[in-house]
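FYI, it's all coordinate maths here, none of it is from the lab. Just so we're clear, the structure is a prediction, and the values are computed from it rather than from any experiment. Cβ atoms are built from the backbone, for glycine too; each structure is taken alone.
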Structure I
């Protein structure tokens, strides 16, 4: 069986809603990491067999198979294929899994896993039906009627905070440290190898002459007092606020994945290999607890314990998701999201999976770690987990 190896992973900076990336058409922004991968690795794009791109809100600029459109916008040969997938927040992590599985099976040798979400221009929920069922349908709504019905993720985050008895102070403290870690990582240029600078455009798509080369959402000047002063976002007396939730973000990312034999043939150095994958499904009401069973499954599948893992990236959809996972798994939190997470860096839904992969790989290289674990919760009650080994 072929080994699936990672040659490179890149991402755009995270742009704030209405910020410096909001002038980019989603297709064009999605094409930027694709172009960067072939340029940085002197790769003939005609060799790429498929581009698997995660995207959650597939409508408007992000509709009609944005993966194929981004391939063509990148200037790749028309022979290069593209397909768009939706596993909610884990979409591009799933794209990387599919790419690695295709390579391990021997059916393909070079695949790009990517992700895109321009949340300013294509708002979250824009693709939801306004008709009966909105959009879950009578049968699914009937199934969960007795559980209180399907609720927004913010309410799920509140439920998790209550189930694991997390205080508002704990949630805010975790969020504060996410910003502090992200600010330190930026100051120390830890993201430089993964971020591709992007020209800033105005709302008419014209370049302004400014370049964005850092994550726009990091608040290095925030304080615990400021976070404590924010009002609950989803429930009148709730604990979940804009400050302890992930940020609405514009961004794109991509990973160049190939067989070990092809990497050798092209004289490209593999930076990591895929070790194991897992999926977990949980109820769609609390919905965001999936990383708990997904982590347990992948450790069992790989024969590893948390002590064998050098670094962990768990998506900070909400602080309550990470802290509930911590209470159940009891990891060494000094290994977790060491450069901050989505609370500070942003969460461009479809792009976050390969964004986490980029950050995990680069930090393993910086610190000399060997094994890295990545996991994230997903709308509807699912989760992905991936273990990679630095080479």
Structure II
């Protein structure tokens, strides 16, 4: 078949679609609904993946998180995990000596007691006991004032750095720097205000305050010897160093915690990449189900295309007989009906992509669910819609191509 034959078949297919506007529109609608469903599902999955990746990135560049608990999302620690030995400041000091490590930040954490300034108070902030390495390790810096330094740690000073939510709660009309607040009745001087950090999975990261780790130990003696810490954050030199630093940390902690060679780790180590992998495993089944639903919708649209094309073949039996009588080949007839089916589904695919993109934009504006349609999804949507036309149009086209011209001319 030559290019001119294909061009002629395409022109005839388009003319047929124009001549049957209502029927063609209904067929296009069926395919469009399938593509809208597919686009909608992909936008939700990709939007959630993108939002999760941004949330993980916001925790710090190339950071590694070490805790006595295994990494999990929403799963409470098991009884075995709760009975594990706590990490210690000595563990953090040993990690600081590992090759490829630029920063190590041990952290104590608890819900703060009531904070007061004058007649203002708040009860919900998270209290963090940190070292001078916190800023660099987490890539989180003060916006005004200064952060905790080595002298504060040595002198166990009653100083604090406030995050933005605490500032808004206690200092509505004043500059907090240099002011004195009370944490559970104990006075602390404000030396800095953190830059805005945003939310992490709906939880504000700006609802916290930071005090020197040694000061935390002074007022909360339950963290004294062996100086247990809630978790440790490590910042490797570069992203390329992450995996070998993780391996070194695991080896170090297994030796320090005397874990037998045949026993599993009694601590958890995770990085941005491992958290993303874990998340993708959790959402993989959901993505599979949503994709299956989308393909069911496309199959329904494809069945509609096949039904309409079979009706079209029946209605145009005499036309097919005339075309064959004047020299049209089976390939000509086959291509004409296939092209007609592909044009129908292609138009439906384009319409579905446009509507799906608009729905995603509206969802981003009006709902908390993130939605994002990647460029590749547009190409996939067009390709799938064209494939539906080929697959479900093949049988009607083949049936038309195999009609006997004499019997077709006699058809009434």
Starting from the value 0.90: which structure in I, II was FRET efficiency 1/(1 + (r/R0)^6) of positions 204 and 284 (r between Cβ atoms, R0 = 41 Å, to 0.05) calculated from?
II
Work out the source of -10000 here, i.e. which of I, II gives that when helix-only ellipticity at 222 nm (-39500 (n - 2.57) for each DSSP H run of 4 or more, over all residues; to 500) is computed.
I
Tell me which structure, out of I, II, gives 16.0 once mean count of other Cβ atoms within 10 Å over residues 108-115 is calculated.
II
Please state which of the structures I, II yields 20 when percent of Cα pairs over 35 Å apart is computed from it.
I
Which of I, II yields 1.7 [distance in nm of label points 7 Å out along Cα→Cβ at positions 36 and 340, calculated]
I
